[in-house]
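Novice: The following blocks contain the structures, represented as structure tokens.
Bear in mind these aren't lab numbers, they're just calculated from the coordinates by the rules spelled out. Just so it is clear, the model here is predicted, and its values are computed rather than measured.
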Structure 1
Amino acid sequence: MNIDQGLLDIIVCPNCHGDLVPAPSPEGGELVCRGECAYAYPVRDDIPVLLVDEARKP
């Protein structure tokens, strides 16, 4: 996953407006919300898919 740090600094979870951080797994591929919902949003072709319907729920 190759997402610009400037973008990571400004995007937030569309559900709860919490910060998004790259998943701690070796394969990556997700941005995980650090807010109350803890949804994991997929990253496809280095583009975050910030749709609540596409998020993996905890």
Structure 2
Amino acid sequence: MNPIELEWQHLKKNELASKSFEDELDLAYAVIDGIQTRGEKGNYNTRRIRFNSHSSS
């Protein structure tokens, strides 16, 4: 497994387990919060960035 797959596995097992979500937005916020929590526990910095799918010409 590559590192992101391993991190996702831990996120699902620990931060998202046994939770239900009303919609995709609720799930997205839970993932963001879970990543932040894992970063704090692991003492590493997490930073959100926005990807722009539109190319500039």
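Novice: Name the one structure among 1, 2 that helix-only ellipticity at 222 nm (-39500 (n - 2.57) for each DSSP H run of 4 or more, over all residues; to 500) of -2500 was derived from.
Specialist: Structure 1 accounts for this read-out.
Novice: May I pose another question? Thinking only about Rg/Rh (Cα atoms, Kirkwood Rh), which of 1, 2 has the largest value?
Specialist: 2
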